[in-house]
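Below, each structure is written out as structure tokens.
Since every read-out is calculated from the coordinates, none of them should be taken as a lab result. Every value quoted in this text rests on a predicted model; they were computed, and no experiment measured them.
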Structure P
Amino acid sequence: MLPADSETEGDDAFVVRVSGLNKCYQIYDKPSHRLWQMFSRGRRQHYSEFWALRGVSFAIRKGETVGIVGRNGSGKSTLLQLICGTLNPTGGDVQVNGRIAALLELGSGFNPEFTGRENIYLNAAVLGLSKDEVAAKYSRIAEFADIGQFIDQPVKTYSSGMAVRLAFAVAIHADPQILVVDEALSVGDELFQRKCFSRIETLKAQGTTILFVSHAGNLVVQLCDRALLMDAGELLAVGTPKAIIGQYQQLLYAPAEKRAQIRASIAASLASSPSADAGLSTLPEVIEEFLDAGLTSSCLVETEPSGAHIQPPRITTLQGQPVNSLVRGRSYLYHYQVHFSRSATQVRFGTVIKTKSGMPLGGALSVSSRDRTIAYVNAGSQVEVQFRFDCLLNPGLYFMNAGVFGSQDEEETVLHRLIDALVFRVLPVQHNIVTEIIDFGFSPKVTINE
């Protein structure tokens, strides 16, 4: 992918060319202000302006798969709608060479009163297929959508997953030269998503150009040849998917006081080298952990207390600074207090670190066996629990549990447990060579023998 003014190849090499694209919305405080604006004939302005896009320029080659990432409200969906022609720009130009099939919104292009079968013919006609072409492809479309007898029911009765199944099935069988996907696949079940991404890989191999919007960095890295980073309606960076995802995560997870500096550095890298990653090494790396007050667990589950109650846990640095945005490779302390309302025997404590999906990555108990536990804790006691741990995780979000165990009738039982008690993130790492979840400290050495 090259900047829009590149002259290294002819126009035939590009299927999408965006030049100085702007999109402004008029925001009215009251419905009556629209009427006032009409009668004022432009002499007065009764609205405020919201610029969804400002001066966006780039070009996409034939057969290229391009990921578009950015924070919510960055202009990604508006950009795709302008490329697909469902919105008109305020300024600038969009040139598209080829048939577009787009999944912009769930069920977009469907008539909710029509059945799935009728909507297949309707949607395919919009994409440029004749009735005979649709008839020839119908069985493959229905088989891929796999919604059974609902194919003959009105679309308004469909779940969101069923709607996207049908929309994607039609789009990929319309023989598109350009496929545009805007987060629509995130609502499908895992099996259907795998089938969709397998089909996308097939379309890539056939030379289809694909524009793919997603917040899932691993999918962008896996599927895309290039990536764009959008923020506040501006194109901040263009480059390889891994580099762009790193910049996106830096911007997303940066402390508020550093975000403007990081954003300016990313934008400067585009100005100096819009078609490469030259500016990446100059970005200010977030090397200090910090506390993000907005990062809290929304999925806390606790068991019924049985004479003990765990207070909200926290993570600190070794120096005692509260943090929840951690730096890989550093050590931290996980603290929680337990208040005992009844006396307890053979007491010990535990914790577990898990991924967002709930997969346990590792945990620990305060002692290895019951014969090493605290023999007796009086009612009214307050116990301080602390686990030191090394952060060896790749950037992302993780959860921690907290638990207290004791004996009743000589059987160990859970006195209280907090599941997903605390959420923390691991900050982005520049030039990251570590894959998967855990950093085992690999140190690669490559030798060429000639």
Structure Q
Amino acid sequence: MTATVTSTSAQPARAGITFPDGFVWGAATASYQIEGAAREDGRGPSIWDTFSRTPGKVFAGHTGDVACDHYHRYAEDVALMAELGLASYRYSVSWSRIRPDGTGPVNTRGLDFYDRLTDELLGKGIDPVVTLYHWDLPQTLEDQGGWPARSTAEAFAEYAEVVYRRLGDRVATWTTLNEPWCSAYLGYGSGIHAPGVQNPVSAFRAVHHLLLGHGLAARALRAAGAKSVSITLNPCEVSPLDPANTADQAAARLIDGVANRIFYDPLLLGRYPADVLEHIARFTDLDYIRDGDLEVVNAPIDVLGINFYTPAYVSAQPGRPGALDYPGSEGVAFRPPVGPVTDMNWQIEPASLTRLLTRIHRDYPGTPMMITENGAAYPGGTADQPRIDYVDGHLRACHDALAAGVDLRGYFLWSLMDNFEWAEGYAKRFGIVHVDYTTQQRVLKDSAKWYREVIRRNGLE
């Protein structure tokens, strides 16, 4: 018996649903993807500045030098958020704007920008949610070892405290890291993201030091007075291709360990899973995991951010080479997408989001959650019905999770506007606001108008 996916075409009419009172409706962006102003007001280079200038690394040689020019157009962008009725906006801070070399003197001009942005949001009645790290490590820290080095985790905690001291009187919710899986495995495993390293030892060490950096930053934020501390993961909803096949079950457990439990368990239980440690030990000794580290990593969080886009189905295939972004996955095959896909060639299966959320609720009870990213890339201009269908389906999946008892507190759509999509450059458009990168004109897509009505109704028709 093989798992199948039903096409979302020709769906029957859907019933209206309402979300709980107080459910947070928001949208999200990231600093390097939208800000531009790469060399202005004292900002130092990040690993993405370096990576995007390395020939062959980013589509068509695109960079984030200008991006959406949000650094200069933030007031216009906040006005769009207000027009949409957003209750909250999740933005990330550029570490290299604040401390150009990662440590050392603080660049007050960088802090001034986030000061202005935060005040503009609050003036429009929009709550800011700050993410301290969305992949743009200062290049100087990478030159000194990057995330595989313990010193980067320590520097991150110092940086977190600096930002909190400036914005903490107005920002209630603080997210330490965005998607450490990507930072570790795409940055240091497969190398398809900055800094472009391909080394499984570096990848696993980066996982631990990212988690340690989260814990140290969470402690620093609490000590400084932070009311709400979180971290955002991008867990993989992974299933055996044949649920009755024991080899496929083992393949799924291996991928679940490397993708999910390596993050869930230290954060929420204060320990690494034994099978995951055994797996890592195939590549490196574990001396980088020091006594007391896991107590730090297990710092209490107020909400777990979940970024979700697509599921994974895996099977055992002896002799198959491993995927570099899942170190040690030799003999595991990932099934190609089945049914409808997005412009990223990601399978669309909203029910897999419900399964993911209920799994976390079951295995890690008492964990409040927030969808901190969900959305889809589609080509074209402002007519984007496929994006509406994608988000509609995933919001219904969220509602199903709520009905199953999941403590889900809000939804942040990715993304507010088209932007620099990492290694894809400007070729992929995730935004509900269309951006003309030549003129920087912003135009609401049909999905933005639809999302405005979702927010107004607190539900779906």
Structure R
Amino acid sequence: MSINPADSQIFGTLYGTDEIRALFSDQAHLQFMLDVEAALARAESKLGLVPAPAADAIGRAARVENLRLDYIAESTRRVGYPVVALVKELGRIAGDEAARYVHLGATTQDILDTALVLQLRRAFAIVRRDLVALARVLADRAARFRDTPIAGRTHLQHAVPTTFGLKCAGWASPLVTHVERLDQATPRILVVQLGGAAGTLAALGANGPAVVEALARELALGVPDLPCHAQRDPFAETAALLGLICGSLSKFALDVSLMMQTEVGEVSEPHDDGRGGSSTMPQKRNPIASEYILAATRAVHALVQVMLGSMTADHERATGPLQSESLALPQCVALTAGALIHARSIAEGMTVDTERMRRNLDLTGGLIMAEAVATALVAPLGRAAAEAAVARACDRSIAEGVPLAAILRIEPELRPHLTDAEIDRLTNPSLYLGSAGAFVDQLVARVAALR
């Protein structure tokens, strides 16, 4: 059993992905820290602060398989961080001559933060890839069902007709925006951290800024205005962005869950033998992927609060927030990645029942077209009178169980203003779709432009 189900052999595939688990594994985390230490030695060597042979030796030694993981684990329990032991191990492996130059001018948080940034760079690429893939699948669905009418629902009640294509476009549109947000946030978040003991880099004398820039070049990261040990907004922004992504995925999942209801039956998640089944009810096909998207979203949104709280950091090095970030941010990434995979599986394999959509449109006997009728009567009656008259017609339709079109043909205050042909047109949902098709086309073009 695992405390965190995302790491569980049993539950892991429901809450994350192997790709993200590997990215945030102990071995990967240590390797990213070693990558930072090796890059720091190379950067300082190019500035004449570290002999080239020492930098080469540090680079050769900086492989996670060279480390004694049990020693690092034991030291971390005592010290509170793995960096002290990692630096000692790196020096031991590199040799006595090189050891004196390991970690020159840096402090623990420099290594931890920059390693985390390297992990996030990889994570951003994964999340972006999956966002684009999901947006493309939904855009394809939008184009395919561009003109397929479906009941639009507000407050869970029939409103006016829309199209299933526009509904798919609505699911896809925020994903494109999230890709844009991710691209815009990347240069703010993916920056090197090097500040030394208290953010002054005093140990490097006048060379501090040059070392920061050289390290950034080595790692292909940006250069911040100043070291930001206690300014945690880049990592809080990361969590907030993941929270936004999950929010959009949860809207998709909730809509699918509602449309899967037995009484609605317009869309179903892809079904494999046994998937979404029940231990006691053989007929059940539950919206299982949607449920895990919704669960992941609730967790990420709660963890965003933890990351925002970490911004309240005391003085030049915070007491507690850094430790809470490690509890929250990797989970945010893992849960978001898992939710994206679930969403893509739904989008790719969903069953769409267009006949059921049409039957549901007709459930109210044409009442869903009341707005169209009232709008057509504005010219002869005025808006207030038209809406009141159509409301009375709707009440009569409901009370008598008669289609709205039939009431319109016999209602004395309405019949003089409507021909039979006009009534047929005004009560046909397929003819009251507004600009739905144009909106779908705009979204499809926007997704096609993604790279």
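From P, Q, R, which structure was P(r) over Cα pairs in 10 Å bins from 0, in percent, for residues 90-201 alone = 14, 45, 29, 11, 1 calculated on? Working shown, then result.
Working: P: 14, 49, 30, 7, 1; Q: 14, 45, 29, 11, 1; R: 13, 23, 21, 16, 12, 9, 6, 1.
Only structure Q yields this read-out.
Quick one: helix-only ellipticity at 222 nm (-39500 (n - 2.57) for each DSSP H run of 4 or more, over all residues; to 500) came out at -20500 when computed from one of P, Q, R, so which one is it? All intermediate terms of the calculation are to be shown ahead of the outcome.
Numbers: P: -7500; Q: -11000; R: -20500.
For helix-only ellipticity at 222 nm (-39500 (n - 2.57) for each DSSP H run of 4 or more, over all residues; to 500), the value -20500 is produced by structure R.
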*Identify the structure, out of P, Q, R, from whose coordinates Cα Rg over 2.2 N^0.38 Å was calculated to give 0.92.*
Q
